[in-house]
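Coordinate-derived values only; no laboratory data. Values in this document were obtained by computation on a predicted structure and should not be read as measured data. Cβ atoms are built from the backbone, for glycine too; each structure is taken alone.
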Structure I
Amino acid sequence: MEQDNVWEKIKKGLKDGAATSMEKIEEYTKVGKLKIEELAARRKIERNAVDIGERVVELMNEGRGSEIESDLTVRKAVESIGDLKRELEEIDKKIKIVPDEVKAAKEEKSRAEEEPTAI
């Protein structure tokens, strides 16, 4: 009888460990995908900054340095950088809530499994 109790504890421990592992895998997968989005946005920001720099040099070499602020290429790149920075803020917010979302999904699944099904 005591041996059955030990085996039940072992089974429960393995089941709990597997559930925790799956929860962490899900969390890290979601965070990983968001980090890839974040990296892509950062690369776009860098590319826009390079475009601005190239355009500024071009305008300066042409003696049109006073036109930098009104230059359409520069303005579009600056606007794009602003949009991308806002996107980065949203991604950061999403990354911060992933653990809570995963935990809530796990709890919801546990509740659904515990509820008896009516036939």
Structure II
Amino acid sequence: MEKLTIDISPASAANTQVVKFTGDFDGYAKDNVETLKNLVEKTEPGANLIFDFTTMNYLNSYAIGHLVNWYNKVKEQGGKILIVGANKNVEEIFSVLGIDKLFETFADMAAAENSLK
């Protein structure tokens, strides 16, 4: 098990932040969840978030609940959450739960950022 770390940086697309996840997104990630909760709550209307999952190993129902909640909050503000680099396990979980229809997913950062231009 690898503790989750999160790095937040501006994207090249306007009004967009990149949130890079590394490690396991599970119940042990409570500190990082607070950081993201604060980021989502302070998101300006129309702002977008790109969740970079290229170095995330694992997520569970704890993570799914937060992802859907953040999606709803950002959407209410007129923004989007895009997901980049989800591994096959994450894609399968999203598909089984039916949340693959909520999030636009992309193979790489350039494609995600270009979709916002």
- Query: For structures I, II, which has the highest computed value of distance in nm of label points 7 Å out along Cα→Cβ at positions 26 and 74?
  - Reply: I
- For 1.5 (distance in nm of label points 7 Å out along Cα→Cβ at positions 18 and 106, calculated) the corresponding structure among I, II: I
- Query: Which structure, out of I, II, was relative contact order in percent (Cα under 8 Å, 6 or more apart) calculated from, if the result is 33?
  - Reply: I
- Item | Parent structure of the calculated result 73, given that percent of Cα pairs over 12 Å apart, for residues 10-57 alone is the read-out and I, II the choices | I
- Among I, II, structure where helix-only ellipticity at 222 nm (-39500 (n - 2.57) for each DSSP H run of 4 or more, over all residues; to 500) as derived comes to -11500: II
- Structure responsible for 2, 12, 24, 28, 22, 11, 2, 0, with P(r) over Cα pairs in 5 Å bins from 0, in percent calculated and labels I, II on offer: II
- Taking mean count of other Cβ atoms within 10 Å over residues 66-73 for each of I, II, the highest value is that of structure II
